[in-house]
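Pasting the structures in now, so scroll down.
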Structure P
Amino acid sequence: MSLYSTIKTALAPAHLSTKQLNIKLTDIEQQAEQIDVEEIVRFVYSGQYGSTTNQHVVDFERNWSEYNNNSYTVMCNSGTSAYITALQSLSLNRKDTCVVLQNNSWASVLFATKEFGYTYTFVDTTKYLQMDIGRLALWLSTNASKFKQIVVVITHILGFTGFYNKLEELKKQYNLYIIEDCSQAHGAIDITGRKAGGQTSDAAFWSFYPTKPLGSVVEAGAVSFNNPDYYIKARSYINCGMNGKYSFNSIGLNLRPSPIAAIALNYKLQYLDEWNAKRRDIAKQYRKLLKNKNILVYESSRYPVYHYFPVLVKDRDFILSKLDKHNIPYNINYPFTLAELDNTTGYLESKLQSDRIISLPCHPKMTEEQIEYICKVINYYT
């Protein structure tokens, strides 16, 4: 055997049939240990199931507003509902409004925008997965005069925040509305010390799907504001347009939250900062151990959440087959762009990312041995 073959064999990762590391994509089972299940049982036996005024819901809305430095929060039944509520609360004239979407966002943002009849367009991303503010500025310079109202929906994909000082300048210049999609960025902090969904936007929304950094035990979402008029509209909108029992003051939908979700979130919120810090420590280990130059590792000088740890690889199908072989779980955020879902071409950077991205486990319960093993497998096959 040649020296090269000997070294290659020595470096080859052992199959997990003999190395049982039990790597999981998320740690939601362990997170559940922080929830007082008896609290849920007491709620079930209370018979007090009303949601919008339930004390658990009220408490979470207050706690979430305080945590994110917002004035108001309205809890609802999913992240998609939260986006719809954010959009509808701005009281826009749909015929004269264009919604600008970040091209690597989740599909329901596009689908809801289309369903409610808004004109929309897409903006490509930077190599760091964030909305390209320069491209947004170029689009605005050509198209802003065509619309009376423009809404820009920015997505803090995988828990990363962008540099949005220029976005604030554009907001003032073109009188934009800004909605932040913080569904993967619970507690993320940008370089200025501002939390995602804090004070930059007109509305910010979150998904609390169970696998999110702050996840519930059922579907849940929330939308936050600093403008009281938007808050009042949102409060009514998620409750079928009512501002009191049988008092309909506007058109709305039944998007009411589950108090069980609020119970879980109130308990888990106490640990969110600790969990996020551990995610950053794990990401630091990934960056240290992933050596191959064919991998673009996202590294930020800000304070991301690391919903997962993303890498970009040139031959994703091949790498995925090897991860499967070695029992390493992963996710892909996302294997499509919004433009592709809309049968639109272009947007080359976000298209490149959707073809190459692999999201690796990055949850607080991971061990150093698990991280080392994942990196060894990826380094070996790239």
Structure Q
Amino acid sequence: MLEESINDLLAGFKDAEANNHTFLALRGIQAGREYYVVMCQLKSIPNLFTFYEKSLPPSLRAQRQLNRSRVPTISRYILDDPKNYVFSSITASIDGRVEFFPLGPNGATSYVGHLVVPQSARFLINDGQHRMAAIEDALKKMPELGSEHISVVFFVDGGLKRSQQMFADLNKHALRPTMSLSILYNHRDSLAKLAKKISDQVPVFVNKVEVEKSSLSNSSLKLFTLSSIYQATKYLLGLGQKVGRIPDRSEITAIQYWTKVSEHMPHWQLVLEGKATACDLRKNYVDVHGIILQALGIAGRALIEEHQEDWKERLGELENIDWSRSNKLWEGRVINSGRITASNKNVTLVSIVIKKVLGLSLGKVDQDLDKDHEEKIRVD
């Protein structure tokens, strides 16, 4: 019955399609205003949504300027996994007169109907312009995606001031998920899956990894964050920005490496045995901070490359490192003005210390960085 009504409705406005955009829509009320949810075929995106505001100053725009450098990344996300990509709804304002023709006069049918928009109207994107641009780019390379759909929430434009306020309101409470939580929920990224496997299989990490936050509070009983394990393992395996499939052999090596490293980190063992808490150790030692984990990843890659046969035995030298915060060795490498600093430079400086302890050779970049650091410390 409903299907017949919808077909009749569509047929009733067939003659108007030459001059109008027509959408099967759901009508809702928000803040006393009508708005509509429709499904748009991806192939209609380039024609419907045009970026009119390129040359306008910010005060006359209702959206941030399109950052073209972001578009290829989002486009590749679609093209690399066309069977699993996910996009949330686009939000847009219609600058023009619209008419909504419901299926029925009351009840549920009054909220389902046909939205008619003049072709002269403009569709202004309030949220999702980069998704739109990426869809347009992806369609050029994979036209068959054109028959798929994306949901669009349409508001009737109340003028520039209203559109700007909508942009501000839509982004006011937007919050990106933490890196750790993104890794936890990511089932496509092979490195994310490996990081989770490491946290589940390396004894010292079991139930001691923070999977929701990407930083640890002073009172946290967790040893490390999942994001730290992810980054440290990325260094260990020498992976680039785009991670493909990780060979089984590399996965096994990573799990073996972190297991063996933990055996030579006395403070980690105290946490494992329940003889100390991570939060208490963090007050006095640096080896229970993510910067050390990441540095161990960098040093580990060099160790395994140089000593493929006996790298496990060489890790015993880690027990000779004084991880006390009071150790002047960490000044400028880990601690700056009394606080832990985990910049890329700091991570590299710590990895140099570990490489030296493990008897590894230093490349020219490491040598120069270490020399500059030592000279700076002497001057200070």
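Some values worked out for this structure:
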quantity	calculated
Origin of the value 23, where relative contact order in percent (Cα under 8 Å, 6 or more apart) was derived from one of P, Q	P
When distance in nm of label points 7 Å out along Cα→Cβ at positions 27 and 203 is computed for each of P, Q, the largest belongs to	Q
Which entry (P, Q) yields the derived value 0.60 for FRET efficiency 1/(1 + (r/R0)^6) of positions 195 and 347 (r between Cβ atoms, R0 = 30 Å, to 0.05)	P
Per mean count of other Cβ atoms within 10 Å over residues 99-106, the highest-valued of structures P, Q	P
Among P, Q, structure where FRET efficiency 1/(1 + (r/R0)^6) of positions 43 and 123 (r between Cβ atoms, R0 = 30 Å, to 0.05) as derived comes to 1.00	Q
For 56, 22, 20 (semi-axes √(5λ) of the Cα gyration tensor in Å, calculated) the corresponding structure among P, Q	Q
Which of P, Q yields 12.6 [mean count of other Cβ atoms within 10 Å over residues 83-90, calculated]	Q
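None of the figures in this text is laboratory data; all of them are computed from the coordinates on show. None of the values given here were measured: they were computed from a predicted structure. Cβ atoms are built from the backbone, for glycine too; each structure is taken alone.
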